[in-house]
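What follows is calculated from the coordinates using simple rules that are stated; it is not laboratory data. Note that the structure is predicted; figures quoted are calculated from it, not measured. Cβ atoms are built from the backbone, for glycine too; each structure is taken alone.
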Structure P
Amino acid sequence: MHIKSTLTLIAAATLLVACGKKEEAAPAPAAPAPAPVANVVKIGHVGPTSGAIAHLGKDNENAARMAIDELNAKGVMLGGQKVTFELLAEDDAADPKQGTAVAQKLADAKVAGVVGHLNSGTTIPASKIYSDAGIPQISPSSTNPKYTRQGFKTAFRMVADDTQLGGTLGKYAVNTLKGKAIAVIDDRTAYGQGVAEEFAKAVEAAGGKVVAKEFTTDKATDFTSILTTIKAKKPDVVFFGGMDAVAGPMLKQMKSLAIKSKFMGGDGICTTELVKLGGDAIADNQVYCAEAGGVDGEAKVGMDEFKAKYQAKFNTDVKLYAPYVYDAVNVMVAAMVKADSADPAKYLPMLATTADFKGVSGPITFDEKGDIKNGALTLKTIRAGKLETLAVLR
């Protein structure tokens with residue numbers, strides 16, 4: 001019994017060795033080599049996609065994605081290689097502290113460039129981080145003049161600044177709306193204070209009188225106290241430096257307090273969202289605002305085509321700054337193509353010398369500070385529940 005078992009084991013072992021040799025004699029075909037990894041160029045986008053003005057931040061992010069998708073579909077060659085663009089989207093919640101945190105995150109990720117931020121209050125502190133890292137930054141919407149006056153070679157702006165925006169509205173309040181007594185409110189943000197100060201200066205230069213200066217916050221919902229103070233001054237015009245999320249409730253409370261003054265603001269309130277937030281508190285020709293940017297004449301065709309494409313892709317209308325974000329991405333990539341490199345050190349000089357780039361928001365040329373040259377402003381009012389353009393000024 002023991003001898004038989006041993007013979008059986010020897011036979012089994014011999015069979016296994018034979019099988020092993022047979023397998024070695026006919027090896028399996030080698031797996032195909034992995035496809036080469038695409039050359040990826042990362043572009044950052046930052047805006048408030050949470051909080052009170054998340055609708056504006058999402059509007060911007062959508063436009064950045066749209067531009068990236070189109071560039072990838074078209075195919076872009078850099079340094080003899082086809083590249084794939086990847087969007088790294090971050091939320092700064094319109095908060096300066098969160099803004100600098102995500103700016104550092106993008107710098108650490110070694111993005112080739114950044115489109116953002118939306119608010120001056122987050123754009124300005126973040127700009128130093130990008131400058132220190134040598135990363136080009138194009139803000140599609142920040143209007144505080146300080147942003148491009150810090151001496152950073154990496155900072156660029158797609159729209160006119162508060163000096164032009166507030167100045168134009170101040171003159172309009174006095175010369176066109178015939179405002180003599182004017183009240184000014186701001187939300188204490190870099191944007192709100194900046195545009196309010198420029199507005200007040202222009203009012204006084206045009207011969208008007210600022211009869212009240214009040215302030216609130218960008219998260220406030222109750223304005224009864226400051227509006228009661230303002231009502232006693234009997235202003236012809238109330239100007240608000242801030243965003244639509246605050247302006248809508250403010251207009252409702254003005255109506256409940258029977259304040260019938262004209263209401264003015266900058267691009268932060270010049271949105272379709274304000275119409276929804278203000279509702280029936282907004283009378284025809286009561287609200288006047290200026291959008292930082294705008295097109296007229298033949299250029300309207302390109303803007304209308306962009307808006308139709310955006311609506312088809314995202315099933316929603318453009319809120320405000322999307323065209324400037326879309327153009328910012330394309331201007332940045334055009335500079336890379338010109339330099340034949342996504343290396344910031346190589347394409348930054350090309351970006352700085354951008355001249356007459358044909359964007360959906362109009363021709364784009366940057367001056368020595370990084371500001372848009374000959375930036376447009378679009379004056380608008382609300383009639384029958386819709387924003388209507390009064391004039392495009394340059």
Structure Q
Amino acid sequence: MIRILIPIELVAGETRVAATPETVKKMLSFGCSVAIEKGAGLRAGFNDEDYEASGAKMISSGDKGVWGNADILLCVQTPSKNSLEMLRSGALLIGLLSPYGNTKLFDVLQSGNLSAIALELLPRISRAQSADALSSQANIAGYKSVLLAASQLDRYFPMLMTAAGTVQPAKVVVLGAGVAGLQAVATARRLGAVVFVSDIRPAVKEQVESLGARFIDPPELDDKPSESGGYAKQASEAFLAAQRQQLSDQLSEADVAICTAQVPGKKAPRLIDDEMLDRMRPGSVVVDLAVAQGGNCINSVPGETVNRKGVKLIGASELPCTVPNHASALYSRNLIALIQPFIRDNQIDLNESDELIDGCLISHDGVIRFSNMLNNGGVD
């Protein structure tokens with residue numbers, strides 16, 4: 001029987017959990033046993049009694065016996081080095097592992113002969129959609145970013161016709177039309193705002209307009225970036241400079257800017273600079289979802305709201321953690337969709353020739369498969 005372990009998430013601010021009572025039942029139906037550390041789901045609205053009723057075994061946090069016997073550890077963020085060292089040789093770690101430059105993680109995987117799947121590297125293929133944790137969490141971030149902006153803005157979002165006169169709708173500019181950006185567009189439109197979208201990929205124009213937003217056509221340059229594997233490619237500095245100039249006029253009239261532009265494994269492109277902020281009116285709001293990767297907006301700080309000459313810069317680095325119940329429910333379903341195909345006859349079959357597994361399996365029995373990721377970084 002394959003033994004699955006669900007730990008308490010110990011990273012500061014992390015409220016999600018890698019399994020819900022619903023997904024525990026799914027894992028049991030695969031012929032697995034499930035152990036969950038007591039209190040692991042409380043911050044996400046799932047109590048220990050519900051887990052026990054679904055068939056899970058509740059254990060004390062850091063139980064060396066259970067950790068040492070686990071075959072699969074399902075987590076949200078990477079556990080501590082001390083925790084990972086309790087796993088037996090050959091165990092499989094699955095989660096959002098921040099693999100780019102995480103040399104300390106790779107050291108632990110090598111020394112412990114561990115296998116690991118980083119969900120950030122899941123290939124953008126149709127077969128992987130149901131396991132795409134980045135998309136499920138980005139969807140939440142896009143939704144919550146607009147609610148956060150609306151709560152901080154000094155104006156209404158919708159147009160209102162009142163006895164005292166007409167209130168014009170808020171103007172929202174969304175930077176990036178990926179999953180988070182498109183959800184931000186849909187949410188802002190539902191709240192009644194007029195929405196403009198800037199993206200380096202002309203191909204997303206149809207999606208943007210289908211949601212009722214207006215697409216800002218990219219600058220006319222020969223080196224227009226496109227996309228690779230569903231993600232935007234890194235744009236040239238010349239293109240980004242031209243785009244910033246184009247955005248400046250849009251932002252000067254905007255009430256809200258939602259920044260979502262990110263490139264996997266690279267620093268987020270700087271799209272809003274000081275000169276652009278100087279043109280935004282006092283009382284306007286910038287929500288930077290890319291702040292943990294360096295930020296699309298200058299001076300944004302992870303987890304903080306900076307008041308810059310009356311413009312509020314919100315560093316929204318962990319928005320899925322503010323909606324932990326649904327974030328956990330979706331994330332845990334992503335994990336189920338991922339592990340179900342490779343659990344066969346009470347065995348874990350990590351077939352490296354499978355396109356899905358090959359793209360995200362960063363370590364197999366301690367052998368690091370993507371040495372190009374070894375730069376700087378670490379596990380606590």
Structure R
Amino acid sequence: MNAELKEALDILEKEKEISKETLFEAIENSLLTACKNHFGKADNVKVEIDRDTCDFLVYAEKEVVETAEDVEDPMLQISLEDAKKISSKASVGDVIHVEIKSKEFGRIATQNAKNVILQKIREEERSVIFNQYFEKERDVVTGIVQRYVGKNISINLGKADALLLETEQVKGEVFRPTERIKVYIHEVKNTPKGPRISVSRTHPELVKRLFEAEVTEIKEGIVEIRSIAREAGSRTKIAVWSNDPNVDAVGACVGMNGARVNAIVEELRGEKIDVVNWDDNPGNLIQNALSPAKIVAVFADPDEKTAKVVVPDYQLSLAIGKEGQNARLAARLTGYKIDIKSETQAKDAPGFRYEDYIDDEEYEQYEEYDGQGNPEEN
């Protein structure tokens with residue numbers, strides 16, 4: 001038994017996750033390469049390796065000819081006299097196996113054989129790493145910050161390094177070397193130098209995956225994330241739906257005393273997260289999306305994907321949000337272009353009628369106001 005070779009293959013299989021069969025094939029190819037370099041050809045050379053003992057045999061298939069004078073190519077033919085030394089039953093015209101001693105190979109042939117094996121190991125190692133991280137594409141992983149490369153950040157993911165580009169970083173986030181952070185793998189490419197992994201801290205799917213990991217109901221399929229809109233580092237709105245009438249989708253995502261959502265907020269370095277209920281009715285969905293602002297009326301046009309929204313005067317700035325952020329995120333979340341007006345603006349708009357926005361029963365409740373933009377019931 002070739003104990004040293006077997007031990008080496010076991011270590012490679014365990015540490016590099018390269019199958020033994022692949023390694024055996026690499027050794028076979030390296031020996032064939034060595035034969036070709038040493039003898040000039042290897043078309044009739046065969047390599048056999050015992051998968052259990054790791055013992056190997058290299059031989060050439062040679063045709064038996066009558067005498068040494070008849071041998072035209074020593075690599076392809078052998079005289080009957082020499083053939084008898086190998087097999088007493090040999091006769092002219094037979095093809096016999098003539099063992100080739102690998103120790104006879106020259107230094108250059110041996111070095112080339114070694115390079116073939118090393119090259120195969122490197123290729124397989126890159127392939128294993130690529131497949132491992134390709135399976136994690138569009139998923140969240142934990143990495144360790146290594147160093148800043150210009151304005152980009154090198155992140156160690158375990159068996160491979162990823163690059164967090166400046167464009168994929170959240171403005172204001174600063175990381176220290178050895179710090180552990182979660183990143184979203186949005187692309188894995190196979191290159192001659194190994195897998196190139198692109199990660200992100202700004203992608204909306206990062207928030208989605210964090211919720212999937214934190215909220216058991218989402219993992220089990222009871223609660224679904226129907227839509228998500230994010231301005232990284234500032235605010236995220238997420239619309240959720242429960243497939244079980246006994247399970248509150250928003251409550252499940254927020255958790256007891258906000259434990260679940262707070263864990264995600266902490267990972268995102270304080271980014272605010274609004275969790276709202278998804279509704280198939282566009283009007284209700286838009287109303288939920290503009291939370292925490294109170295809404296007087298919504299008129300949504302599903303065909304044009306536009307919506308007009310009326311809010312109390314004192315709620316206008318809250319509905320629009322700082323620099324228009326609340327309205328902008330609500331529009332992304334719902335897919336509707338939203339036009340928000342205060343009640344005063346709406347009343348002054350040409351042709352405005354409340355009945356265009358709300359039904360008759362609701363209209364009766366909004367005929368008079370208290371001067372603060374709050375409706376008074378009749």
_Structures P, Q, R, by relative contact order in percent (Cα under 8 Å, 6 or more apart): label with the highest value_ = Q
*If mean count of other Cβ atoms within 10 Å over residues 171-178 is computed and equals 17.2, the structure in P, Q, R*: P
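Thinking of P, Q, R, which structure, once Kirkwood radius over Cα pairs in Å is computed, gives back 27.3? Numbers along the way, then the final one.
On the way: P: 23.0; Q: 22.0; R: 27.3.
Considering all the candidates, the number was obtained from R.
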